[in-house]
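Novice: Pasting the structures here.
Values in this text are rule-based calculations from the coordinates and carry no lab data. Source: prediction; values computed, not measured. Cβ atoms are built from the backbone, for glycine too; each structure is taken alone.
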Structure P
Amino acid sequence: MKIAIASDLHDHQEHLTWFLEECKKRNITQCYFLGDMIRPTLAKVLFQSLKTHFIFGNNDGDHVRTMRFATPETKIADYCFDELTVNEKQVFLTHYPLLAENAARSGKYDAVFYGHDHTKHEERLDKTLLVNPGELAGFVTGIISFYVWDTHNNVGEFIVKKQ
């Protein structure tokens, strides 16, 4: 199974549209969104388009309204992180790099995904895949990107918008 990993949209509706189109092209139906969507109405679009596991970031202010837009296929984390199992892989999701690095170093997880600093990053810490998908906003690094994770092989690739 392939899952889209995305973060840091910061209200860029046109980049959400691009992201959803790219997911559709790749037959991706699931997403882990790692925070800083900002506007709850954009979360609504995401939730209606993909089965989403959502983590709040430091700039997501209206948690209540965002949660009201959840569909039965939406999972919203209770905290700034979440743990889950997918295809027998232990996964840790967060918005924050320090939490992600500590989780990856623990050796408990097969994959750890995070956002916040807007910088694409992929490395292996022993068996653990540690990934920041970059930013959908594109205003910090100038690169609009997300990551597609292959859950069976525990590998992935960055998808970058051509500008």
Structure Q
Amino acid sequence: MILFSFAGNMDVEKFAGIVPSAKKIGIARLPGYNFIFNRTGDDLSSKANILLSNDPNDSVWGVLTKLEDVEWPNFYNVGSYSIDFKLETVNCIDASDKIYTARVFVAEPHAVNTHLLPYDWHHKKVIHLAKNAGLPEDYIHKISMMPFKIDPDDDRRQEELNKIKV
């Protein structure tokens, strides 16, 4: 199967620690969707998500990763946190205009809250991963302009910031 990742799973090397067969195909765009921070995290901040758009010119950029179907349960266990997501089948387009059918995680309606902001460290992590993946600069700039808030838990904030390799 092919997974389209737009946030944390863009780090294919780290993802391969859970799903050893994971291999990066390349970057691609998902037309007709918008990137947003609106999924409620366990820490009561918002996390990355995508939304279907009415404008066909909108796109989310991310990483296409190939993985063996038999390893899917290593990553996606039905239960606990996975009840907050649904998997959608989408068509993504790479830089050569090749179309890939992929699966993408989208937050379920009960897990969405438009009144929360992401913490600064999550915002920074997504931008860092987007840069490392080689996503377009104008797209990264668009994400960098999205609002965020400073995590009031300074210990957690420092721990999460230390995880971001710069």
Structure R
Amino acid sequence: MKNNLCLKYIFEKVYQTYIDDLLRFLIFKTRDVEEAEDLAQESFIRLWDNCHKVQANKAKSFLFTIANRLFLDAVKHKKVIRKYEQHNTKEDHIKETPEFLLIEEEFFQKIQYAFNQMTEKQREVFELSRFEKKKYREIAEILGISVKTVEQRMNGALKVVKKYLGNL
């Protein structure tokens, strides 16, 4: 085999040579034919994307290494999803209790009241800082004011929050 994987006929030859072995390897790992096919396809896509870097005689090693990494990434991703689902199931159970719903409603009323007690300028700075995660310098640029003015408005907004919500 020549070394230029970027030539279509060479790449097709590599594909035909290794696809069955790669699929068997991935089916053994995943225990899922569709997932194995997806990972094999992604492996060949990455080989094609790197065809100028990989010699044809190293293509098999490249494919199996990439396929194994993709498989491990998929396993990690599934673990994260399961953990998230378990966490949300627990939270959903807590949120369903009437006591929690009442406390939540009271809390949101307090937040709304605190926001209503802020001046428009304080509320604007507070929302940019806390909800949009802007830095004081960015807020100053957006509003056309000095950083010192942003600090003063934020300080006032935080005093209102502390007054009506306490130290959260």
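Novice: Tell me which structure, out of P, Q, R, gives 27 once relative contact order in percent (Cα under 8 Å, 6 or more apart) is calculated.
Specialist: Traced to structure Q.
Novice: Here is a further query. Looking at structures P, Q, R, which one was mean count of other Cβ atoms within 10 Å over residues 4-11 calculated from, given that it came out as 25.5?
Specialist: Of the structures listed, the value fits P.
Novice: Moving on. Here Cα Rg over 2.2 N^0.38 Å, for residues 68-131 alone was calculated and came to 1.16; which of the structures P, Q, R was it taken from?
Specialist: It must be structure P, since only it matches.
Novice: A value of 1.9 was derived for distance in nm of label points 7 Å out along Cα→Cβ at positions 36 and 108; which structure in P, Q, R was it taken from?
Specialist: Corresponding structure: Q.
Novice: Separate question: Here mean projected area of the Cα convex hull in nm² was calculated and came to 9.7; which of the structures P, Q, R was it taken from?
Specialist: Derived from the structure labelled Q.
Novice: Out of P, Q, R, which one gives 56 for percent of Cα pairs over 16 Å apart, for residues 100-147 alone as computed from the coordinates?
Specialist: Q
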